[in-house]
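Take a look at the structures below.
Laboratory data are not the source of any read-out in this text; all were calculated from the coordinates shown. Fair warning: this is a prediction, and the values are worked out from it, not measured in the lab. Cβ atoms are built from the backbone, for glycine too; each structure is taken alone.
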Structure P
Amino acid sequence: MVKITKEAALLYHSQGKPGKIEVVPTKPYSTQTDLSLAYSPGVAEPCLEIEKNPQTAYDYTAKGNLVAVISNGTAVLGLGDIGALSGKPVMEGKGLLFKIYAGIDVFDIEVNEKDPEKFIEAVKAIAPTFGGINLEDIKAPECFEIEQRLKAELDIPVMHDDQHGTAIISSAGLLNALEVAGKKIEEVKIVVNGAGASATSCTKLYVALGARKENILMLDSKGVITSDRPNLTESKKFFATERRDVHTLAEAIKGADVFLGLSKGNVLTQDMVRNMADNPIVFALANPTPEISYEDAMASRPDVLMSTGRSDYPNQINNVIGFPYIFRGALDTQASAINEEMKLAAVHAIADLAKQPVPDVVNEAYHVNNFTFGPDYFIPKPVDPRLITEVSMAVAKAAMESGVARKNITDWDAYKNHLRELMGQENKLTRQLYETARRDPQRVVFAEGIHPNMLKAAVEAKAEGICYPILLGNEERIEKLAKELDLSLDGIEIINLRHDRESERRERYAHILAEKRAREGANFQEANDKMFERNYFGMMMVETGEADAFITGLYTKYSNTIKVAKEVIGIRDGFKHFGTMHILNSKKGTYFVADTLINRHPDTSTLIDIARLSCDTVKFFNHTPVMAMLSYSNFGSDTEGSPAAVHAAVDYMQKACPDLAIDGEMQVNFAMDKKLRDEKYPFTRLKGLDVNTLVFPNLSSANSGYKLIQTMSETEVIGPIQMGLNKPIHFTDIESSVRDIVNITAIAVIDAIVDKKKKCEK
């Protein structure tokens with residue numbers, strides 16, 4: 001874990017714009033009309049509608065996506081009662097987590113009031129602003145009364161995350177840890193060290209899941225809480241034991257199956273852990289120092305199942321796994337409350353998620369090959385992108401089934417897609433690609449079967465139902481790698497192209513290639529030697545119809561791959577060049593960029609082919625091309641060098657394609673700013689249109705351009721997409737992620753489908 005210094009922390013919060021959150025407009029505001037609609041006089045109309053029907057506030061305001069994070073600063077982290085203002089950085093941080101994990105907007109509100117009654121009145125007074133209220137860092141026992149009163153007196157979701165967040169996550173962890181240990185919740189003996197808000201809430205939820213009160217011992221600073229102790233609070237009375245034979249933690253822990261610590265560091269010793277039952281479950285959740293360190297717990301005995309609140313050890317109990325998605329589901333159903341049914345739904349959704357195959361993005365984040373359900377992984381990681389869908393949907397369903405939802409969700413597939421799009425995990429274009437590919441899966445050859453990312457991508461593409469994968473490589477090495485990565489190769493063909501059993505096929509391919517290139521100096525022996533190389537062999541599979549598409553590039557230099565593609569597959573009739581395109585899915589829309597990989601220093605003829613191919617490719621993706629051919633000059637302002645070549649290409653394209661929206665040469669800012677372009681150059685063929693296709697003057701600018709955008713924004717990039725070869729041969733970058741390769745696979749499948757249809761039409 002990275003050591004956080006005081007200086008680094010203060011700099012993080014102060015540099016640039018102070019704090020961690022800001023308010024951003026969601027509607028246009030550049031014209032007088034925009035402003036008149038936003039405020040006076042246009043704003044009166046939604047005001048009147050809300051007056052007639054208060055529920056329409058969800059339609060006309062931000063209420064439905066706005067949560068208040070409210071505190072009085074009486075129990076801030078482990079710092080204690082430091083005051084409302086001092087706790088503001090924490091509240092801002094909570095707001096940041098809501099936004100980045102669930103797309104929920106937050107106003108942090110620090111109330112300088114310790115009196116529970118006055119605090120409740122203050123929160124009630126501002127509640128109409130919000131769709132939900134997250135209570136934070138309020139000390140016990142006042143927090144119990146505050147939450148109970150607000151839940152009873154408000155008609156929006158209210159949750160004290162310090163209580164319920166930890167309870168929900170630890171409950172999910174407990175269910176799974178018990179499964180790993182082979183134990184039943186109704187039979188286990190549980191020791192809870194701590195009796196504050198979090199501890200009591202956790203234990204109540206364990207009881208709701210089946211734990212028996214008589215099997216629970218709870219301790220506070222004075223020791224085991226017994227029923228004969230005077231002056232117990234109501235929450236402590238609930239868990240007070242009738243036993244009189246145990247007083248200390250050391251006595252209580254003997255034979256226990258589960259330890260839950262929400263107290264202070266280093267109170268649980270190795271000897272105590274050794275005195276627990278077989279396969280003991282230890283949740284040491286004190287922060288930043290657990291009740292027992294991970295190292296000490298694991299050293300005490302090999303069968304311990306361990307969780308902490310820290311990110312640098314397995315099975316972190318982290319509230320961010322729960323609260324963003326619980327509120328997401330509650331807001332999306334316009335729920336009047338967050339009830340027990342919704343909390344339990346979240347518990348089971350989180351627990352179930354840990355048992356499913358883990359997405360590669362999670363493995364990459366933690367630098368491991370593959371998380372699998374077991375002692376070191378029984379709680380999902382906070383970066384798991386499936387939490388937004390699985391937990392939010394479970395909570396939303398529970399809200400509807402329990403009767404607190406005021407808005408019903410009827411199309412759950414659409415809701416799931418909405419959630420994924422909300423967090424930038426998916427967009428309409430990628431979803432359409434996958435859906436199209438699934439309707440007619442094709443045989444796709446993956447060149448580098450021994451590369452972990454390509455192997456994972458092939459398995460994922462098979463699971464997604466978009467193709468029938470064929471892996472090239474040594475089957476023993478691939479099977480060994482698959483075992484290491486815990487991947488199933490069921491339904492996936494492996495071809496060891498260099499094995500003797502493939503000699504007949506290599507010779508057959510060699511004869512075909514030698515005959516095809518006979519007038520270009522090719523001969524059989526040379527062609528046969530080439531068939532031991534995966535790009536030649538794989539492309540010949542596509543050329544002969546023994547496969548439908550080919551994916552390569554992770555290990556191979558582009559210059560070699562391009563040479564092989566030209567030699568084996570060839571360029572489409574009517575073209576002298578081929579190229580590649582990248583698709584950029586941004587918040588501003590979808591953009592197509594070319595040529596990003598193939599043609600280093602294109603002349604006018606090459607640029608014309610790139611423009612023609614780009615036009616066809618954009619149409620392939622069901623978009624109408626609006627094309628800008630880029631340079632460092634505008635419309636002939638520089639008549640030499642690169643701009644002149646682009647200018648000539650534009651001139652040709654406008655004459656050859658009179659109905660195509662294409663113009664240039666132009667600088668990229670004029671291409672992207674319609675108002676600037678049209679005012680300065682009113683003669684442009686692009687007048688009034690938003691450009692969606694950018695043809696760069698050379699490979700350096702195109703490649704640098706899309707990578708700069710990818711690095712500096714949240715833009716999703718798909719590509720490279722091959723344009724202009726006779727068959728579906730597609731390339732990957734050496735840095736391609738598993739998802740990148742799966743996206744290319746979907747495109748290759750659609751390419752193959754279209755290719756087959758064209759042949760049938762002929």
Structure Q
Amino acid sequence: MKGLIIDDLLLDGSTTGSVFCADLTKRVDRFIEEIFEVAGYPSEVAVCALGGYGRKELCPGSDIDVLLIHDAAVDILPIAEKIWYPLWDAGLKLGHQVGTQEEILNLAESSLETATSLLSSRFVAGDDEIVSALAEKAQEQWVERFQKYLKELGSTVEDRYTQYGEVAFLLEPELKQGRGGLRDAHILQWIEIAEPILITSESTVLLDAVETLLSIRVELHRLTGKRSDRLLLELQDDVAEQLKYEDADELMGAVANAARVITWTGDGAQRRIERIKQSSPIRKSLSRLRNIEIASDLDLDRGRLGLTQKADTTDPFLPLRAAVSATKCGAYLERASLEKLAENKTEMPKKWPKEARELFIELLMSGPEAVSIIEDLDQYGLFARLIPEWESCRSKPQRNAYHMFTVDRHLLETVSVAAGLTESVARPDLLVLGALLHDIGKGYPGDHTEVGMELVQSITERMGYENKDVELLVGMVEHHLLLPDVATRRDLDDDGTIKSVARAVKNLSLLSLLDALTEADSISTGSSAWSAWKAGLVRELVARVRHVLAGGDVDDVVEVTFPNQKQIDEMLSGKEVFSGNQFELTVITNDRPGVFSKIAGVLALNGLDVIGADAYSDSGRALSIFSVAEKSYELPKWEEISQQVQLALEGRLALAARIGERSRIYTSVSTNARPFEPRVEVDNFTSDFATVLEVSCPDGVGILYRITRAFAELDLNIVRARVQTLGSDVVDAFYVLDANGRKIEDPDHLSEIELAVLRWITTDL
């Protein structure tokens with residue numbers, strides 16, 4: 001017996017995807033055949049391949065699922081041992097079963113896993129007739145009990161989706177178990193055995209999608225040397241290079257496209273199954289039941305909207321009419337009709353008629369229902385036909401820590417949320433359209449805001465909007481990050497902050513639209529992008545800017561509340577104050593270099609996340625107030641923390657060493673984004689009295705301590721701080737003064753500050 005030789009296959013990077021899987025399967029088959037030949041087993045015994053092995057989809061880390069099937073009269077245990085041990089000795093990860101046909105079929109009645117694995121059963125060695133008989137009976141049983149199996153499948157599918165999420169939109173997707181992954185493709189194959197419902201075009205694109213994900217899965221296993229189905233960030237560049245993608249972005253775009261095809265095909269299959277379940281053959285028109293009119297070119301039957309035989313498929317806006325009718329009726333678009341619409345090559349008019357513009361807005365205003373309908377259009381290229389600029393955003397990943405979705409899906413989700421906020425604005429149409437287009441520039445090289453402004457100018461003019469509306473929409477794109485950035489990173493009690501936003505926005509109409517867009521955009525970004533704290537800051541900023549734009553005096557809305565009179569009195573008393581209350585720490589002490597930094601360091605040692613801080617110094621005294629993130633399970637141990645702060649301020653606590661040790665013990669969580677270079681940005685325009693230094697960098701233990709220690713090294717006074725974490729990144733803003741209490745405008749001094757900050761951030765303590 002020659003044994004199993006696969007090292008050459010594992011090392012040959014030219015063999016990928018299904019070709020690799022087929023070759024690996026063939027070699028395993030041959031090895032098992034050799035075992036049979038050497039042993040000389042009776043004719044009533046056979047080895048049957050199951051699952052992925054049966055489908056010839058073996059990846060380097062896959063289990064070898066085999067069934068040893070036998071006649072009831074055969075003493076199978078000694079035979080089984082002679083088969084299993086050579087396979088184990090060869091290093092194969094074996095999933096094995098033994099049984100008669102009757103035993104296996106009985107098990108399949110109660111075990112969905114067994115039933116589905118048998119659907120891929122394939123003869124390997126021994127008696128091929130008993131394998132063929134088993135496969136035939138298993139399929140018959142699957143068809144007979146299909147409704148029971150289907151119900152159980154539905155339950156397992158939902159559990160998988162909850163655990164693994166959607167392959168198309170995650171930056172580190174699970175290629176097999178996630179929604180739109182390989183397991184969903186397998187389910188479609190199983191359903192097709194009982195209910196042949198896939199149309200030809202779906203089957204073709206489905207095979208291509210499976211090949212894409214399978215090729216990537218092979219490379220993951222090959223790179224890691226183990227079963228690894230999650231496409232981790234650190235592996236994406238290597239996988240892309242191996243599979244000849246231009247870069248990781250192109251790779252992830254291919255993953256997203258493939259997963260969307262599988263998901264979309266599955267959705268269509270589910271709809272057809274539901275139609276099959278409908279017992280009544282009587283035609284039901286939801287348009288009549290609900291008194292909803294649909295276009296004359298469309299036909300509605302039991303929730304399916306399709307084209308009539310006389311439909312004018314040359315009408316470039318017929319897909320839009322169909323989409324709007326579908327959302328009104330709660331229907332879905334028939335795939336065959338979508339194919340016909342896609343075949344139409346009529347050019348879009350250079351300027352849209354008013355009816356088309358109104359239909360497009362109506363589609364966006366339908367909210368969550370629009371997402372699936374637009375996805376249907378998008379699968380056939382019909383949405384990009386309406387907005388050609390959309391194609392560059394399609395399935396494009398976003399390389400940051402807090403975005404959940406690809407660019408195109410984020411835009412649709414933003415529209416969905418924005419549709420529920422239209423009562424807060426005078427122009428709902430501009431809100432939903434601005435939501436759809438606010439990040440459209442991310443599909444193109446360059447600054448996405450600047451690019452987006454040019455694209456939106458062109459798109460909205462093409463749609464027939466008036467100049468004043470175009471200006472508002474361009475303004476929404478230009479300033480879509482203004483409110484959240486300023487609210488969380490600038491001092492709202494600084495009149496310069498309010499004035500700068502008012503100068504940028506210019507009018508109340510745009511401010512109102514930006515307010516609603518900020519909420520929709522943030523909610524659709526991810527869990528870390530919107531919170532009650534952030535919402536409150538944005539509302540406060542909008543209210544103050546609205547007052548100024550309405551002609552009010554900025555002094556009416558800006559009130560210097562820090563420090564208050566009680567705090568001033570405590571500073572003047574000369575007493576030391578170390579007071580923790582709920583999730584806030586107040587420290588009043590003699591001013592000395594690094595006070596703020598040392599307090600931040602102690603908080604880091606205690607695992608507390610600082611979300612905001614204020615600082616004030618006068619006459620040799622310093623006041624610092626830190627707000628930390630709330631932890632529902634317990635309050636901070638302020639008495640112990642206060643004692644540590646005192647030790648640190650007295651120089652009796654080795655902060656740098658302790659934080660360095662903690663950072664080595666508590667490694668940062670895995671990031672979903674590409675690491676980016678830390679940066680320091682200078683803003684000498686927003687505030688009239690202080691220089692704003694904005695520091696962006698990956699999060700880590702004691703990062704606030706590190707940054708502010710750099711400030712202490714250069715004798716900078718921190719007046720105020722805004723601290724926030726976005727996913728695995730931090731964006732902190734500090735209002736600082738030099739040692740003489742002035743803004744810092746000397747370029748050389750600013751360069752030294754940047755150098756010091758970057759050094760402290762990137763150097764191990």
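Comparing FRET efficiency 1/(1 + (r/R0)^6) of positions 162 and 490 (r between Cβ atoms, R0 = 41 Å, to 0.05) across P, Q, which structure shows the greatest value? Walk me through the numbers before you get to the answer.
Numbers: P: 0.35; Q: 0.60.
If we compare FRET efficiency 1/(1 + (r/R0)^6) of positions 162 and 490 (r between Cβ atoms, R0 = 41 Å, to 0.05) over P, Q, the biggest value is for Q.
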To test your reading of the models, identify which of P, Q gives 3.6 for distance in nm of label points 7 Å out along Cα→Cβ at positions 466 and 650 when calculated. P
Read-out semi-axes √(5λ) of the Cα gyration tensor in Å, for residues 66-385 alone, computed value 44, 27, 15, structure in P, Q: Q
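Using the calculated result -13500 for helix-only ellipticity at 222 nm (-39500 (n - 2.57) for each DSSP H run of 4 or more, over all residues; to 500), pick out the matching structure from P, Q.
Numbers: P: -13500; Q: -16500.
The read-out comes from structure P.
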